[in-house]
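Chemist: These are the structures, in structure tokens.
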Structure 1
Amino acid sequence: MDENRIHVVAAVLHRKHTFLIAKRPAHLHQGGLWEFPGGKVGNNETALDALKREIKEEVNLNINRARPFIQIKHDYADKKILLDVWLVESFSGEATGLENQEVKWVSEDELLQHEFPAANHPIITALRLPPRCLITPDPGKQTDFFLQKLVNTLITGIDLIVLRAKSLDTHEYKNLAQKVNALCAIYDSQLLVYGDADLVEQVRADGLHLSSHDLLACKTRPISPDKWLSASCHTEYEIEHAEKIGVDFVFLSAVLETNSHSDAFLLGWNGFQRLVANAKIPVYALGGMSTEHLPLAFDAGAQGIAGISGLWIDSV
């Protein structure tokens, strides 16, 4: 890590669909803004040890179990930081502001109503995203059969879907997307569509997905910030361009070999982790992924996994 970059840990503590946030004292850097509690990693201290110490000292909670969630490198005008965020899976105690700071539990929607330092914004995005995303196999012309299989897949708890259907023309794709969106509404899942921004509004989808080619053709964000914008990436340059135009999250591939893209360059977990370490937005691992790969993806710094055949229920 850059010697001039300050290593800071932060904890996402959650209970009953709420998250603990704290208000930074006015005299501190970024004072008056809200944050996820944490602090600097000391010399010869691991990130997890620092997290446990800081959370005990700041809000009097004992962390029992936590896992890496997202790392964000951010450069403020006066300092550079590495924000090392952990998702706390088990803790004990009652939250109290031991440094006279205001602390409170807020819902996901309420998070968006509070002002956070810029480095915290990707954390909020990550909290709103599920750990698994389905990229649908191409339905071909058998759309009714495809929809039956989609229902079986949605039943497994898939909360985010990208509708991929290159074999369909624009009219056919729009008709299918409307049907898929109706199913997503029933199963409380979110739908991202390919195409232009107008299609998102016409279908009433939750967002737009860009291929890597379409991503590089964009000079600005093509949809409003109240809709999701995702993109497919394969290189550091593509990730940086996605960040530049305001993409919310990306799919990075190919991590492992796949049947659909057997000739793709493979990053492997080491290559994937290296690229994710410099990303400033959530990244899904794509390529040969199934639910069993989630722990490896988390360890590599991913938001989670995205998959086609690995998440699709092929039997009806």
Structure 2
Amino acid sequence: MADLRTRIGSLEMRNPVMLASGTCGYGAELDDFMDLSELGAIIVKGTTLEPREGNQYPRMAETASGMLNAVGLQNKGIDYFEKNIYPRLAEYDTNVIVNVNGNTIEDYVELSERIQRLSAVPAIELNISCPNVKKGGMIFGTNPASAREVISAVRKVYRKTLIVKLSPNVTDITEFARISEEEGAEAVSLINTLLGMAVDVTTMKPKLSTITGGLSGPAVKPVALRMVWQVARTVNIPVIGLGGIMNATDALEFLMAGATAIQVGTASFIEPRTGIDVKKGIEKFLVGKNLDSVRRITGIINRI
């Protein structure tokens, strides 16, 4: 057996496989398919201070080797989360991480403070990179000064593990990774979705109500892998890689490019057990190579 244990800041995970926010709901949606305790962590859907209805329909569209979404962070807000969702999450025997979103810096700060009080949530993923909302999100994720300001403000009030989710829709993603590290983040996760669009030639209208949305799935993997490699060579904090991971081979590529952990996202819509299959595949690879730990392959392409 290979040692799959992974550490992100003070967050200890039994393996490097996480489920990405927005693709596993609040965990309960996958209970019938798998034992979530087999995973290193799950990142529940984006949470905001106030309830959000999300964007108008249609807000999802299939594309070649991927999908576009413009859900717009639909959720019932932190009050509902604390009362109705959190008690169930607290029962899971795995790390439960909350994806934090806001329109303003004050939103991010207040929400982070609220979540910090929840003892069963050991970390947050600060989402400064959502391309599907009109306020917040991309404003912070594509402007270095704004990114620094929001990360700094949250770091001052949030004492647990802070992960910052980065946008690929920038000129140089390493700049935002350095800012995250400088402002005290324990890790960065990348990439969030690429901005894209699709047109229905029959109706001669955009396929999404918002016209543009976030592209995910296999189509984005080469871009995501390149960015993870760049960031891992730039910062000293762990990098969590995601973007088009459909199987264990994809995950191994990210680990070898420098990711300490990975997130499975869109693949869960196709096969809910993908996260478990990826974990087993990583272990099988390590055993086959007579490697005793997943850490032996982290960033290996840079050590050759």
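Chemist: Identify the structure, out of 1, 2, from whose coordinates relative contact order in percent (Cα under 8 Å, 6 or more apart) was calculated to give 20.
Modeler: 2
Chemist: Continuing with this model, one more query. Of the structures labelled 1, 2, which one yields 3.2 when distance in nm of label points 7 Å out along Cα→Cβ at positions 92 and 236 is computed from its coordinates?
Modeler: Among 1, 2, the structure yielding 3.2 for distance in nm of label points 7 Å out along Cα→Cβ at positions 92 and 236 is 2.
Chemist: Out of 1, 2, which one gives 4.4 for distance in nm of label points 7 Å out along Cα→Cβ at positions 12 and 212 as computed from the coordinates?
Modeler: Structure of origin is 2.
Chemist: Once mean count of other Cβ atoms within 10 Å over residues 164-171 is calculated for every structure in 1, 2, which label goes with the largest value?
Modeler: 2
Chemist: Using Kirkwood radius over Cα pairs in Å, single out the structure from 1, 2 with the greatest value.
Modeler: Of structures 1, 2, the maximum of Kirkwood radius over Cα pairs in Å occurs in 1.
Chemist: Now a separate question. Name the one structure among 1, 2 that semi-axes √(5λ) of the Cα gyration tensor in Å, for residues 44-179 alone of 42, 18, 15 was derived from.
Modeler: Label of the originating structure: 1.
Chemist: One of 1, 2 was used to compute mean count of other Cβ atoms within 10 Å over residues 148-155, and the result was 16.5. Which label is that?
Modeler: Computing mean count of other Cβ atoms within 10 Å over residues 148-155 on every structure in 1, 2 gives 16.5 only for 1.
Every number here is computed from the coordinates shown, using simple stated rules; none is lab data. Predicted model, so just to flag it, every value in this text is computed and none were measured. Cβ atoms are built from the backbone, for glycine too; each structure is taken alone.
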